[in-house]
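What follows is calculated from the coordinates using simple rules that are stated; it is not laboratory data. Because the structure is predicted, anything quoted here is derived from the model rather than measured.
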Structure 1
């Protein structure tokens, strides 16, 4: 990047500062909306029921109840199993 193009905010005019702030606010809003959308999609995905019979049977053997057989709980079981296995 060319050092001559880097002008501090306090050396810019009020209108330039306002324009830069507007652009930053718009970019921030876009980023927040994107993160919110991704979060909502992941939350929806995590609540889906498991369809893989092998995974369902493994979770039943661990004592997980039928209505808790979700992708989210399978994810937690995997994390727990991995952390327990690595401590042995």
Structure 2
């Protein structure tokens, strides 16, 4: 069993999801990314691309892409960009 708080991000790979953990390990599970995201704690994870769901706590830097604490740069999809950036706006 993989603890949710250890998941840095999930990446869709055909019929599987590749989970990247904070310790650098990766695991594959057979599930759709949408179904996996529905099972996660709301407000801890956010969809940034059709292929990626990331844990907000493990985001290191945001520019034209999202850099995670494990060093992996991930693209921000056009259809997810506005919702993702609005999550971090401070007014």
Which entry (1, 2) yields the derived value -4500 for helix-only ellipticity at 222 nm (-39500 (n - 2.57) for each DSSP H run of 4 or more, over all residues; to 500): 2
Which entry (1, 2) yields the derived value 12.4, 40 for Rg and Dmax of the Cα atoms in Å: 2
